[in-house]
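Listed next: structures, encoded as structure tokens.
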Structure P
Amino acid sequence: MVDPDDIRRAVRPDTKLIACVHVSNVTGTIQPIAEVAAVAREAGVPCLIDSAQAAGHVPIDVQALGADFVAFPGHKGLLGPLGTGVLYVRPGAEKTLPTMKEGGTGTISEQAVQPQTMPDKYEIGSHNAIGLAGLSEGVAWVLRRGVAAIRDHDQKLCKLMLELTDGVEHLTVYGPRELEHRAGVFSVNVEGLGPGELADVLEADFGLLTRPGVHCAPLVHKTLGTYPAGTCRFSFGPFTTEGHVRRAAEALAEIAERAPATR
């Protein structure tokens, strides 16, 4: 986990932005984002929280958090289609965020320049109306289920996965063991198999789909010591059951027992 004091010590006079991942897409680690946002406010530096793996899985109160920007896609925990997403901008923070593109000023079409009102300032051109309709339905389902209930379900699955994989020889499970510090993202490696080989066996022999590799996060894998091969990643969601988790753990134990020995 990130130590907010390390971030505080790293701030320089020319620091323009403090960015922090909310939940790691490799280890499932939940970072102390409220403390990081507090460090940013103390330093007078804008703060961006990447909640790509958190939105829909972990309760987020953007107003209480106090970060300037919170970004997340629609196609993950919010169950929407690809090509959708959200950037929350704290009221007043738009003054520090210039537009990248301008045009299609339909809301105030008599003006020749992009409106400065929110959210029109950043919403150029025609919207992905079909995608947003799908995202709306996904968000509605998440709200009906309740993010707190989804988080509780996730923690039960994490607890089960940690218990069932604990002590399995030749199997490495990365990430925190404390439930309050992790979400349902599990990176694993089996000694004697590359992540891609492990993923192939899981699919061919057990019908389990995982994602091997570095997961667009090479620096995380360098920190873990798993670069450049990476890990094999399981991801839990609201439709994952305890039976799914048991099958995954049993498959890993069986594969670890029979894996070719390089030890």
Structure Q
Amino acid sequence: MKRRVLYIEPVVSETVDSWKGYLSQFKDPETELEVTSLTEGPRHLRYYSYGSLVVPKILKIIKEAEKENFDAAIIGCFYDPGLRESREIAEKLVVTAPAEASMHIAVTLGQRFSIIVGATKGIPLMRENVIKYGFQDHLASFQPIGMGVLDLQMDPEETKRRIVQAAEKAIEQDGAEVIILGCTHQFGFYQELQSTLGVPVIDVALAALNYAEFLVDLRNKHGWYFNKKNEYLPPPQEEIERWKLSDLF
């Protein structure tokens, strides 16, 4: 069954083609994948204020994706910016994001997981998401490696060295059974790290891609889709039109 999936880099990015090439190696053969990014705004989302700036832009992309008959959209940042808001305005479009997807997978693969983070700045928001998604009892630890988002691919060997050091600490001292690479820019390392560490290591961009495919299949085969009567109840169309909000998202 064919699926059309849109991967959104929720920042200004010059690596859209690289992302498409990387993700395409791991998509299902029946998945048609497109990758897009923002045309203006921040180049990373380390700060709360940056995250707030991109959510309206994400919502516009989500609405366009639905009009263009995509089956799923992935918000490609481990902070999962705009995830609930996007699900609220989507009608049949599956929307997911890396943190939610990777945590669901992690708790299936092991009892406790640790998240490798670039810098301590990101931990409070990530912890909020762990709690929001209901996985606090499965969290072994956060392990920072002292690197910014844009530094993670500058020296891959140094990045891998720091991840291994942090992950070994998480496994040996914190009891982690699964390691989550807590930034999409830690991509391309998981196979080598998994071989070195001997535990499942989750590349969060790939987790989101394969989770999106899974959710599309559940929707198409069984009609299982986000409940639109409570948390994801959409705003009334009459209000949107009366208040002239349709141009905002």
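Here are some notes:
- Value -0.68, calculated as log10 I(q)/I(0) by the Debye sum over Cα atoms at q = 0.12 Å⁻¹, assigned to which of P, Q: Q
- For mean count of other Cβ atoms within 10 Å over residues 63-70 computed as 15.0, the structure of P, Q it came from: Q
- Given 1.34 for Cα Rg over 2.2 N^0.38 Å, for residues 87-134 alone, calculated: source structure among P, Q: Q
- At a computed 21.1 (mean count of other Cβ atoms within 10 Å over residues 71-78), which of P, Q: P
- Source structure (of P, Q) for distance in nm of label points 7 Å out along Cα→Cβ at positions 23 and 47, computed value 2.7: Q
- In this comparison of P, Q, the computed figure 22, 15, 9 for semi-axes √(5λ) of the Cα gyration tensor in Å, for residues 127-190 alone is attributed to Q.
- Structures P, Q were compared on relative contact order in percent (Cα under 8 Å, 6 or more apart), and the highest value belongs to Q.
- Looking across P, Q, the calculation of helix-only ellipticity at 222 nm (-39500 (n - 2.57) for each DSSP H run of 4 or more, over all residues; to 500) that yields -11000 traces back to P.
Since every read-out is calculated from the coordinates, none of them should be taken as a lab result. Just so we're clear, the structure is a prediction, and the values are computed from it rather than from any experiment. Cβ atoms are built from the backbone, for glycine too; each structure is taken alone.
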